[in-house]
1. P(r) over Cα pairs in 5 Å bins from 0, in percent computed as 2, 11, 22, 25, 20, 13, 6, 1, 0: which structure among I, II, III?
2. Consider the structures I, II, III: one of them gives -9500 for helix-only ellipticity at 222 nm (-39500 (n - 2.57) for each DSSP H run of 4 or more, over all residues; to 500) as calculated from the coordinates. Say which.
3. I have 41 for relative contact order in percent (Cα under 8 Å, 6 or more apart), calculated from one of the structures I, II, III. Which structure is it?
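Read the figures in this text as sums done on the coordinates, not as results from a lab. Not measured: the values here are computed from a predicted model.
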Structure I
Amino acid sequence: MRQPSPSETERIRSLAATATPTAATLADNPDTRFSVRGAVDHAGRVLLWVAARHPLHEAVREERRTARGPEAGVDLSALRRVGRTSTVRARLWCQGSLEEVPARERRSAALQPPLIL
């Protein structure tokens, strides 16, 4: 008898928890891709570490006056270590609005350790 396997939603959440952002695009210009670094926090939010003069940072600053930040898509890679080699276990893509991390959460977000299983 086969043992029950996790649902598709549970598998995606597990992969997303260990994923690392690799690239981002702004919805209004999807042909331009930016290399990004970041992590997924314990709440499941994708955190992008972006320098002050980066185009994504500038887009957030320009739209700070509106209720939501600019729409963007982010590519993520979930890695698995096999011996000393890291291999891509899965690639994920998510879409949403970019927002600045609230001031009270910045320190913990910056110190967020990457989760690699």
Structure II
Amino acid sequence: MAAGAINFRVLATPSRGTSELSAWRAELSPGGSSGIHSLNHEQIVIVDEGEITLLVSGETDIGTHGDILVIPAGHLVELINMTDAVASATIVSPAGFLATVAGKSFAPPWSL
């Protein structure tokens, strides 16, 4: 499953037997971005490979292999791969969370 510069691989979701959590692997292309969005629940991002920059309401946090980035609920956020190599992360969130992009809220299909 892909969305822009990110490819998603579903790991655990309600459609695969969980009742409360979703987990997926996200692969960001070099220079790729999640785009600016907000979430109604926090997410945990575990950097598996490469370097991922997290922008949260103007603040910057950079994670590399093994680091954990926390995306808080209710803030404008963006994940960016500012390098020339692929970056990947495992992301965990409550099942059925909502993302909001450009004023439109939706439950991402890779989390259901």
Structure III
Amino acid sequence: MQRINKQVQFDFRDYNDGFVIAIWLVAKDGEEEEVAKLLEGLVAPTMAEPDVKLFLPYRSPKDIKTFFLFELYRDEAGWQAHQETQHFLDTIRVLEPKLDKRERVPFVPFL
């Protein structure tokens, strides 16, 4: 896995201020490794975007077809800008046909 050289400070206020997208993905049978590679390939270019605070993909240890992404942006406009990047558009075009499920839920801080 590629390491990202983005300085991160773990201050609650920094990570409880922004716009979160929680994404649940389920790969089609036989597509789970390709989905994993596509998600891994999104990490570096996404973390390089100016309005991205975190982009963390996870994989279920109990069901290798199930993935979860935690995405934290400075604001909703940052998320919108991410969806217009070439790396996102190229990846989603290939990724979507490999999925049985893609659910995105936005969150904002309430504390």
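1. III
2. Numbers: I: -5000; II: 0; III: -9500.
The read-out was computed on structure III.
3. III
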